[in-house]
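Please treat every number below as a calculation from the coordinates, not as lab data. As the structure is a computational prediction, the values presented were derived from the model and not from experiment. Cβ atoms are built from the backbone, for glycine too; each structure is taken alone.
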Structure P
Amino acid sequence: MRKYNWSQKALRRRTTGTGRMRHLKTVQRKFKNGFREGSSAVSKKAATN
């Protein structure tokens with residue numbers, strides 16, 4: 001989309017996050033965790049001792 005500052009409110013209405021984002025929500029979470037898959041979580045009991 002072209003971006004000029006006269007239409008900031010219009011851009012805000014149509015930007016990412018105004019809709020459902022059903023795919024991007026999961027991708028953002030996976031990105032935060034480094035796209036790890038299939039491993040089990042480290043137990044907190046072992047970490048504290």
Structure Q
Amino acid sequence: MTNHGDDCYFFYYSTCTKGDSCPFRHCEAAMGNETICNLWQEGRCFR
């Protein structure tokens with residue numbers, strides 16, 4: 001599992017079954033948060 005990159009759509013909705021083998025980010029803070037950073041949308045976010 002990676003700490004950066006795209007968030008896991010299924011983790012966001014608490015339905016990801018891949019656990020540590022999931023190639024997408026599992027971030028507790030992102031769960032239920034639909035706010036999208038403008039810098040990320042523009043490809044200028046480096047976090």
Suppose you compute helix-only ellipticity at 222 nm (-39500 (n - 2.57) for each DSSP H run of 4 or more, over all residues; to 500) for every structure in P, Q: which one lands on -10500?
P
Given 2.7 for distance in nm of label points 7 Å out along Cα→Cβ at positions 8 and 32, calculated: source structure among P, Q:
P
Given a computed value of 1.30 for Rg/Rh (Cα atoms, Kirkwood Rh), which structure among P, Q does it belong to?
P
